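Participant: Presented below are the structures under discussion, each in the form of structure tokens.
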Structure P
Amino acid sequence: MSGPGESFRWPRGGPPQLMAILNVTPDSFSDGGALGTDESAVSFGRTCLRDGASILDVGGESTRPGAQAITDDEQVRRTRGVVRALSAEAAVSIDTRSSTVARAALEAGACIVNDVSACLDDPSMAATVAAHGANLVLMHRMVRPHEDRWSTEVDARRTAGDIVPAVVEWLGARVDAVVREGVARERIAVDPGLGFGKDVRQNLELLARIGELRSLGLPVVVGASRKSFLGAVAGIADPRDRDAVSAAAGALAAVQGAAVLRVHDVRRHRAAIVAAWSPKSATGS
């Protein structure tokens, strides 16, 4: 592996880095089909870098509620060329639950695996990450995408009581599990999984208490961008119109110590972080 990803380490302290979302899928919830070719995806990735992103998260399979799984071969076909082109210019993450897809992306130059199943859907994922010395995002979720529902829909399977300690405990167990399989602890970041199997109230609780996830001693990745719970509280039906409220949510996560924000609109989030972080910098907090 060569390029910027070779020396990538999770940020610890300071304002959060921005992870730009590159969905090379036809069915993502807010921008499906927008990046239909390698050329358009690479061009968009470069725009995100100019706007202030430092990580590009490439995904070839939608994980929106109700999404159906696609084959590993199709995911590799969609993502490998984009990863190869952009890894010479930035730290590239592969958003996948499959060790086969992760391996292809890592061999093409990716340095991060972003697994929304926290290495549960594919028992070979942790070993694949460890063998490549890659970085890993472990995300909390309640159910698999094809069984999931939007945050505004009733789902009896959702956790009762305080969601925050439940997420912290679950993620802590997953961290311990992948470390036992050889993944270096300093290579791991955790993600509370906003929008994945949580209702509107639970998502808002997690967003308001991001700081509590830092008790795990690991960088926290937050992905609130354009999600349905933000649409519910802001009264915005179209995900593409949620960038302003997404940036506000990102600023809230930033001041609580989030290490990375996973975002659609890089420029707007960059401005929100600058505005949110400046008072902290001025007071030395």
Structure Q
Amino acid sequence: MGKPYAHPESLVSADWVQEHLKDPKVRIVESDEDLLLYDVGHVPGAVRVDWQGDLQDQIIRDYINSEKFSELCSRNGIVSDTTVVFYGDKSNWWACYAFWAFTLFGHKHCKVMNGGRKLWIDQGRPLSTEPSRYPATRYVAAGGDEASIRVFREEVLAHAKAGKPLIDVRSPKEFTGELLHMEEYPQEGSLRGGHIPGARNVPWARAVNEDGTFKSTEELIAIYQDELGLKPADDIVAYCRIGERSSLTWFVLTYLLGFSHVRNYDGSWTEWGNLVRAPIARGA
């Protein structure tokens, strides 16, 4: 057997989820890029959380406030000690994004289902097309330590000028400036392409296997520590285009490898690539 993850309790298998489908202390949350996938079929008992409609403020580019987060949890039958298990499409991009957002609001009991939606379906596990509904609760957001896991543009600029580790988790062509978005997506959202000066390109996909599961501890150490030279105590900032892919890398470094100071720049390239006079580097 390989070396265990730093926080193995944060990652659960599809077997574990199937065994806990009717556990009242567990709430399974599906969070996808494609919202219609939930209607096509979801893990029985899972509720849908829309990363944009549910977690994002609809006027200001920011997250909802604590009151609205409490309402979101309340209507999905979540209480403060509920174990919330996230899964979704795209190798769990949006599951990790929702995990990160719940952590921002101080929910302590969060897990990710390894392999996400793809593995669950590939293994022929049960699906439901009926929306899951639960009795409302009285959830009160505890409030998290935002500064420990989230970073803003001025801090990122200072971070870059100080030569501290910056990880750009986008595709190589986005990093070089050839593309403004991933291939096969509309090339929109930013006026300029490239990367933050000093950033190293480690595409998020290097951390996962073809079946959507995360790579082993040894494989992750080889990428982030041996190849990139990162140390577990380093002050690290990760970013992508809107913060979802970098949430996955934040999860990998924080929970699978045990790094102590990793922050997600959710403004990412849609902010940086539109900032007047923001420094940009191009090429490899």
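Please treat every number below as a calculation from the coordinates, not as lab data. No experiment lies behind these values; they were computed from the predicted model shown. Cβ atoms are built from the backbone, for glycine too; each structure is taken alone.
Participant: So if we calculate FRET efficiency 1/(1 + (r/R0)^6) of positions 39 and 263 (r between Cβ atoms, R0 = 30 Å, to 0.05) for every structure here (P, Q), which label has the highest result?
Facilitator: Numbers: P: 0.85; Q: 0.30.
Of structures P, Q, the maximum of FRET efficiency 1/(1 + (r/R0)^6) of positions 39 and 263 (r between Cβ atoms, R0 = 30 Å, to 0.05) occurs in P.
Participant: Of the structures P, Q, report the one carrying the highest value of distance in nm of label points 7 Å out along Cα→Cβ at positions 15 and 183.
Facilitator: Q
Participant: Right, here's the next one. To which of P, Q does the computed value 2.3 (distance in nm of label points 7 Å out along Cα→Cβ at positions 175 and 247) belong?
Facilitator: The structure behind it is Q.
Participant: On to the next question. When Kirkwood radius over Cα pairs in Å is compared over structures P, Q, which one is greatest?
Facilitator: Q
Participant: Then there is this: Where does the value 1.00 come from, among P, Q, when FRET efficiency 1/(1 + (r/R0)^6) of positions 23 and 239 (r between Cβ atoms, R0 = 30 Å, to 0.05) is the thing being computed?
Facilitator: Only structure P yields this read-out.
Participant: Tell me which of P, Q gives -12500 when you compute helix-only ellipticity at 222 nm (-39500 (n - 2.57) for each DSSP H run of 4 or more, over all residues; to 500).
Facilitator: P
Participant: Right, something else. Supply the structure label, taken from P, Q, corresponding to FRET efficiency 1/(1 + (r/R0)^6) of positions 47 and 255 (r between Cβ atoms, R0 = 25 Å, to 0.05) with the calculated value 0.65.
Facilitator: Working: P: 0.40; Q: 0.65.
Going label by label, the one that fits is Q.
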